[in-house]
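In what follows, structures are represented as structure tokens.
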Structure 1
Amino acid sequence: MKNNPPLFSGTFVKRYKRFFADVVDQQGNTITLHCPNTGSMKNCLVEGSCCWYSISENPQRKLAGTLEIVTTSHGQLAGVNTSRPNHLVREAIEAGLVPELRGYQQIRSEVLYGNEKSRVDLLLEDPVLGRCYIEVKNVTLDKGNNLAEFPDSVTSRGAKHLRELMIMVAEGHRAVLFFCVQLTGAERAEVAKNIDPVYAETMVQAVAAGVQVIAWRAALSPEEIILERAISCLQDLPEPVL
């Protein structure tokens, strides 16, 4: 995904009221940006660190700028705009880059499904392969030592999506949870059991039920953000309790 125009660099000051972030631009002015992330952004809020932001040409926006990339407490870059992952994953699938998801004829977004009034991020369809339901999660929690974790705060919505995916498997379809790891240096993706034990237990149940989990790391730069390669995931997941 090309950043057009390229992102602007600045110095991160603070995030507040969840959706606002103050940044010092290259001219030394403090500007307020939209922060498109509902999570805690744990380890992503480092005062005085380098960050990057985009500027919208939409004159009706109250805040023209959007926070896109920050520097974590471990010195990595993290993509914090949660509107990007679905596009990144779709772009990679359409380009045939993800081996496990090749061969489907059609891809649709935000399709109603499940029992809890959900809309699946991506739905792949093919007359031979059938349906594949994909939920995409943005992963930015930098734990150091090349480890990324999800979630960075309690996510009842994330647990709901796992339940919906389990239902799809029970109905004979394929279901995939796709960790879009917007974190440079990450080599492993795991569940943050200490942050959300309910989500962790639901993940155990989902994997046992046949939900597949895929993790890909993104390459981040002011000019472009793309998925670059698969990384290992859920190596620390315990066996389900039967």
Structure 2
Amino acid sequence: MNERAAPLVELRDVHKSYVSGARPLHVLKGINLAVERGEILSIVGPSGAGKSTLLHVMGALDRPDAGSVRLEGEDLFALGENARARIRNRSIGFVFQFYHLLPEFTALENVLMPAMVYGAGPFRDRGEAAARAAELLSMVGIEGRMAHKPSELSGGEQQRVAVARALVNGPRLVLADEPSGNLDTGASAELLALILDLNARSGQTFVIVTHEEEIARRAHRRVRIRDGALE
């Protein structure tokens, strides 16, 4: 009998605090969480509960005070900063509420950015990376807007560019922090449809922090965080 595959990412007894005035603010309090390969996991909870901090620790953007974060069994915070940065760039994609597109670059150039951080990323050269970026922009439905700069795109189009950028290096894991928070109802529905389609087509793993009930409901699994702990 085959053993069950190990989780794609696993957090074990993760704690995280920040200094707030004279006292530390304990944001994450012993989080244990496993994310399976090909899963869409939603993280919900009230404002200030620790949702974004949990996502940042999971993506190796913030170091936990205690506990471990493992991606495919590798402890990310046992690595040096350079090695961790390479894994973050190659293996984890990020989608944020405010897009964070570079205004002076076109949609195509924005999607290319993660591939250029370490030479050509996982690609042989810039041409191969550009072809993949164009393919992703077509996949997310804005093939006719590749030469447009962010100021020439709607909010929904900018978020689609951000999703394509998150996918360009073929990450194992995509982390999305309130990705529909700046979108109207129609664009939010389109973003959800895009996430579901990408997951169905390629088995892409998503972890999504959201206040949107429809996104949380359509995820494969939902976890709730309150006062820094999972309920």
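No value in this document is a laboratory result; all are computed from the given coordinates. If you're wondering where the values come from, they're calculated on a predicted model, not measured in any experiment. Cβ atoms are built from the backbone, for glycine too; each structure is taken alone.
When P(r) over Cα pairs in 5 Å bins from 0, in percent, for residues 90-201 alone is computed across structures 1, 2, the figure 2, 11, 20, 21, 19, 16, 8, 3, 0 traces back to 1. A value of 21.4 for mean count of other Cβ atoms within 10 Å over residues 170-177, calculated from one of 1, 2, originates in structure 2. Could you tell me which structure in 1, 2 was used to calculate mean count of other Cβ atoms within 10 Å over residues 26-33 as 18.9? Structure of origin is 2.
Once relative contact order in percent (Cα under 8 Å, 6 or more apart) is evaluated on every structure in 1, 2, the highest one turns out to be 2. For the structures shown (1, 2), distance in nm of label points 7 Å out along Cα→Cβ at positions 34 and 58 is largest in 2. Taking 17.2 as the value of mean count of other Cβ atoms within 10 Å over residues 50-57 derived from one of the structures shown (1, 2), identify that structure. Working through the options, I get structure 1. Each of 1, 2 could give helix-only ellipticity at 222 nm (-39500 (n - 2.57) for each DSSP H run of 4 or more, over all residues; to 500), but the derived value -5000 comes from 1. For mean count of other Cβ atoms within 10 Å over residues 18-25, the calculated result is 8.9, so let me know which of 1, 2 that is. Going through each structure in turn, the value belongs to 2.
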